[in-house]
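Structures for review follow.
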Structure P
Amino acid sequence: MDKYLDFLGNKINIVTVEETVQKISDWIKKDNNKFHWIINTAMHGVVEAERHASFKYILKFANLWVPDGISLVLLARLKGFETKKRVTGVNLMIEFFKVAEKEGFSSYFYGDVDEILQGLNEKLLEDYPKLKIAGSYSPPFRKLTEKEDEEIIKKINQTRPDVLWVGLGLPKQEKWIFEHREKLKVPIAIGVGASFKFLSGKVRQAPDWLGNLGLEWMWRFLCEPKRVWKRVILYGPFFIWLVFLDLTGLKRYK
């Protein structure tokens, strides 16, 4: 876990899905009194961090940043790292659930809408009958009152999940985890974006071969143009510009 790509001050860990799941298991078994946070993003997270200094500051508090996207994998290769695959939110969850069934680890799902969460719970119990689901909650599409916020944190803590999966989308989920990190009594929190939708079967995910070719953005754009147009049209070119500045040494993070 010591290998990481330093890109404009962002430290992205060069890890596999299996290594990440092993780290999660170790935290649950050996360090479960401490809060750990995993960031699961690629181009989108880097661009948001570069556009907003406050967000870059937030990301520094995470224990692990895994590359969910071929863009960071390709950049790591350019910089001499031997890495081949992305660590997508979906693949990370699937591999964890396989281990969780055997070890008895529990999960709580926070985010998305009730229909997605219901579908997610049903699909997971169908695929992993022995999986422990501590609970799930779909927050309203508005700012929670202080009382509502306290109640949901209390509810999550009472269920004592081993992993809290947060599906609010970036950067909202990272901000939420950061703001509640001292109140959450869970070993691990992981932001996984749209993974709830994919695993519930309500939204089709791009095939792995397409994602490994760096074309998942095209699939997402065709399936959900209103949701991802900004990321494709604006963030893509900006990320390429940032890579150029970094590789040429024209921009350095101080």
Structure Q
Amino acid sequence: MTPMTAADVMSSNVVTVSPTASIEQAVQLMIRHRVSGLPVVSQNGLIVGMITEGDLLRRCETGTEPRVTWLARVLAPMRLAQDYVHTHANRVEEVMTREVVSVAPEAPLAQVVALMEARRIRRIPVLKHERVVGIVSRADLLRALVELLPQATAQNAQPALADAELRRLVLARLKEQAWAPCACLDVRVENGVVELRGVFTNPHEREALRVLAETTPGVKAVHDELLWLEPATGMVIAVPESSSA
């Protein structure tokens, strides 16, 4: 499967706002179009910033501006002045974030998601020659997921494989995973039903083994007969059998 890019999931009809627009105009645009942020675009079409809900959380109108402490008055008067502009200014350019995180249309989707996580942002503009051609939001990622889930289900619904081939496939997938305790596992397959035997050291490991087996194309069901290896004492403890059909 070809890795997805920003262009594959982005929304092309991007709602933008002018840097000279009022805060009220920006808020009305967000509400009308049900978005949490807007690229700020100059008259010549270049992106100059982003304004988001986060930039408008602490405003004097709602009484949510940061509380000024005596220590801040002494140690950070410049920060207080910046906060005042952010909470009282009327124009978008005065409160927008000027350092815009952006990607190119051909950027891998993995890179887009990594940026969202690292910067804790909900949307990333897609730029071509410094102009906005799209935007990728978390909602766009969900829409892409909805379209791909039926395809993944269809891929799993393959013709039955021979038990030996199915076992080889499960073992091959296990070897690709850094977390999988391959040396402590035994995989058996009978009539398309995978049986897992061996030990695990934490519940997450056991759950991941089950998910890997049941999402392997051709697997009809998964039974686990795994035992818990208690790390502190080294005791091997039997756990109730669980199954997934």
Structure R
Amino acid sequence: MVYTLCVLVGIALSFAARTLITDEAEPPIPHGPALTLIALIGAAGGAFVFEAPADFFGWTGGIAGEPALVHGLGGRTVLGGLLGGWIAVEAGKRGLGITQPTGDGFALPLAIGLACGRMGCFFTGCCAGRVSSGHDWWSGLALSGHDGLPRFPAQLTEVAFHVSAAIALIALTRAHSLRHRRFAVYVAVYAVVRFAIEGVRDNPPLVLGMTYYQLLAIPLFVLEATTVILRTVSSRAGAGGTAATSVVRL
């Protein structure tokens, strides 16, 4: 119930932010409501689809103090949601004939929504950090988890990141800075932060000591970092984004 409430608050605040805080110098996005719906459907689908293997094969720690749930439609992953949303938006833009970058409008709502969602995770006990042995470098930061054990505050660490990102995105929007790159920069940095946090989360290693979610974070970072680089080069060359949009247009 608490998790659902946090998600609903996040949705409400996200829509408010998308309406009230915009870059006035940007032209309106064609088919904006339709594209938003496509993004939401793609993100929801990706969150479930990319989480399904982790649930089924036990690649996730589940809820603190409880065994990983083994079922097809159990948990959801933010990283999978981001990948699913990107795929859906790219397909939707091609179908709707939209050629301009559209990601910046989603950046701030996403940061606010994820901050609220992670608060829900904290209260529910999912996405927990590791139990402290008392000798870890982060032992002084440990908080009592859902199971009463001292754990790394992984959820609250993400909350702090997304709140900080939201503040930075508001400032960048007001200053008309990093235009067409704000979403990509935010998600690329989040992929790095998430990769690091996975090192102290309660998820089992899968390949080369990396967890399933670290493996998802890598392609997400490559995708968004490539977008930032191409759009930066294109902007400096005065090419109007042609080089960038030929590879990725979100």
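Each reported figure results from applying straightforward, stated rules to the coordinates on display, with no laboratory input. Remember, predicted model here, so these are calculated numbers, not experimental data. Cβ atoms are built from the backbone, for glycine too; each structure is taken alone.
Using helix-only ellipticity at 222 nm (-39500 (n - 2.57) for each DSSP H run of 4 or more, over all residues; to 500) as the calculated read-out, with -11000 as its value, let me know the right label among P, Q, R. Comparing all candidates, it corresponds to Q.
Thinking of P, Q, R, which structure, once log10 I(q)/I(0) by the Debye sum over Cα atoms at q = 0.09, 0.17 Å⁻¹ is computed, gives back -0.38, -1.46? Of the structures listed, the value fits P. Could you figure out which one of P, Q, R the value 0.60 for FRET efficiency 1/(1 + (r/R0)^6) of positions 58 and 162 (r between Cβ atoms, R0 = 25 Å, to 0.05) was computed from? Corresponding structure: P.
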